[in-house]
Structure 1
């Protein structure tokens, strides 16, 4: 990690944030949900390969956006500059109300599900306590946040590598590997489309470094390195880890289970060893929660700096931490844990987040059309953007068709955001009309 004046991070720390955001709930939970409708190993691995490609193409695109629009805030700032402040505001509203808060809630819920299996604590209590404690850590200063993040991310990666090696080395009695030639018939099933949504969620976080551009040293050079290297590393680990899980456990043993890692760990190491591995998996989900607790409030702060009705959230402490935004996000996450199921939170948040990610990637075409092209260029332009947009539109359309309740709830949330924007125009003002 490199520091600039103790306040900025280098590309290694920024890549660690990408990795920590990506490697979290989905990789340890979604396989069990996929096996409810799919059985072919080839079909499942194809899902994860598609997820990696889409994420890498998105990382290429966000590297260009972040280097040309170098201000923290992610989609909020990108969409405000490229399209209109209203579009950016809606994106910021989603981040404020469900975006990062939902991801924090999901990681904490998964952590609670693992710990509940071997400790006398309820999953809900564990999830709530984890959010409170990690929010306290990130309320101090950037250096502490960075050190905490790097340590837990490194330990998480070591655990995953150990898990992958153990799954392939240790003997197995009933793996779920199924390599028949009929795998292509599963590609047209609705279950494949739903599973792709789970996988895309599992890969979410590849854009994390773009939310903290102002905290990265030399972002024109280090932001692309962080986004691309982090996404490539995680994509490789994801495919190998799913192969490892399938190599050790049968479909019946994994189907419908959230705590997939614990099931596989008990098969390999017995009940006692399985509980120990499960404890480490739960512990290292702290890295995922930590990364989102760090990144999410920066979007809220950028929005609060621009709109007077949210101005109370903009104030930093003396070390540059938006403490009020940190705790607002924590409160929303805890509310989701208390009121919603894991799958409801995943699908509801996934729809609206995919919507604005799609708009941001499409914004590259608009930005080049308006301003021409100079500086960093996305590899593979325009084809990687077209592939990303094609898959994204397909996912959004399918969710509207197959999961209308969750999707419409997401759109209803945008309606509330529009009302909030109107209120801000009537009773407040923007602080930086010239920037957006």
Structure 2
């Protein structure tokens, strides 16, 4: 008789994991207070006062959230926006980079990390990731630096901060800015320093899957007052604090966060530390259990990561050891009630947008006087770790599972071990 659920056996797990999002009465109360106030819009309380001296009187949810989130992450300023993609793009725009300027980006990341550059007529240059962490590999950064390089963007992938010590050294040596894509890194720390506070600016996301969730939303955090003022102007159509409402000083957008979203996020911020600690504890337990299974290796936690957010829990799956393709393994695992997934289909540079250079007005800024006609296919040879992660190695588990019980972790480990042990049935 078959043991695997995919072949008619009994699944390890029949009940669902901890559900997401968390439905909490505190958030319901906060939303109702905003609703009943009739002030649903950020600027119902004034124009950008959060970057000026605090004014007397009532302050809105967005203004309060910006201050609280930035302070929680070790920064002076926070500028909230409609989504993390938008806040990342505005941070790049505020740097006033020139057409064709280059920014180094990890090859294993979401498209927003590169889109924000192309939307500002800049060029993403991809660097491979470290096999143990899937964060940008500092050993590969310097070979990618050219006279056009202006910044290094790190992505704290899955909630583990990148090696900020080495990245900072390289950036200082070459007089480059550091940018943190912290979409996964709410409440995380590197050597006791908050993710988001170790760069010119950082960008966090509050999209529905993130560890803080308002459906959509994002925030820029920075200690640079000039950059904060420029981002604040861009987020409300290029206006300036203290100037007439219909006076516009720079190209801006309507990327504003609503009072409803900010009210929800303020509640979630109060429980963030507790949730980070719980995810960390559950993930540490699961790492130990999975490490005992042949063919499976959890990503390595750097000793300097003092708080890991585990927005994504990842392990490396070795097809050569198990003799079972990852696709088949994941299908069988899902049948056991543990639906992991493989993450990115291929490294970012292999997406059709990059291969065909479908950017702004065609291929611009490529093929012009501003930049050589770079062929993104060439990065495949430079990024073997990212290639393997996408092709056969990476397995992702979602963050909400790690807010559940220790028994949930036991079930995950049991299901992984069961599929590999009974691989001959497949």
Value -10000 of helix-only ellipticity at 222 nm (-39500 (n - 2.57) for each DSSP H run of 4 or more, over all residues; to 500) was derived from the coordinates of, among 1, 2, structure 2
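The value 20.2, 68 for Rg and Dmax of the Cα atoms in Å, for residues 133-348 alone was derived from one model only; which of 1, 2 is it?
Numbers: 1: 20.1, 62; 2: 20.2, 68.
Computing Rg and Dmax of the Cα atoms in Å, for residues 133-348 alone on every structure in 1, 2 gives 20.2, 68 only for 2.
Matching task: -0.90, -0.98 is the computed value of log10 I(q)/I(0) by the Debye sum over Cα atoms at q = 0.28, 0.31 Å⁻¹, for residues 237-276 alone. Pick the structure from 1, 2.
Working through the options, I get structure 2.
Once FRET efficiency 1/(1 + (r/R0)^6) of positions 101 and 373 (r between Cβ atoms, R0 = 25 Å, to 0.05) is calculated for every structure in 1, 2, which label goes with the largest value?
Details: 1: 0.10; 2: 0.90.
Going through 1, 2 one by one, FRET efficiency 1/(1 + (r/R0)^6) of positions 101 and 373 (r between Cβ atoms, R0 = 25 Å, to 0.05) peaks for structure 2.
For which of the structures 1, 2 does the calculation of relative contact order in percent (Cα under 8 Å, 6 or more apart) return 33?
Structure of origin is 1.
Suppose distance in nm of label points 7 Å out along Cα→Cβ at positions 293 and 357 works out to 4.5; of 1, 2, which structure was it derived from?
On the way: 1: 2.4; 2: 4.5.
Matching structure: 2.
Thinking only about FRET efficiency 1/(1 + (r/R0)^6) of positions 157 and 389 (r between Cβ atoms, R0 = 35 Å, to 0.05), which of 1, 2 has the largest value? Show your work: numbers first, answer last.
Values: 1: 0.70; 2: 1.00.
Once FRET efficiency 1/(1 + (r/R0)^6) of positions 157 and 389 (r between Cβ atoms, R0 = 35 Å, to 0.05) is worked out for each structure, 2 has the highest.
If log10 I(q)/I(0) by the Debye sum over Cα atoms at q = 0.07, 0.08, 0.09 Å⁻¹ is computed to be -0.31, -0.41, -0.52, which of 1, 2 is the source? Walk me through the numbers before you get to the answer.
Numbers: 1: -0.31, -0.41, -0.52; 2: -0.36, -0.47, -0.59.
Of the options listed, only 1 reproduces it.
None of the figures in this text is laboratory data; all of them are computed from the coordinates on show. Values in this document were obtained by computation on a predicted structure and should not be read as measured data. Cβ atoms are built from the backbone, for glycine too; each structure is taken alone.
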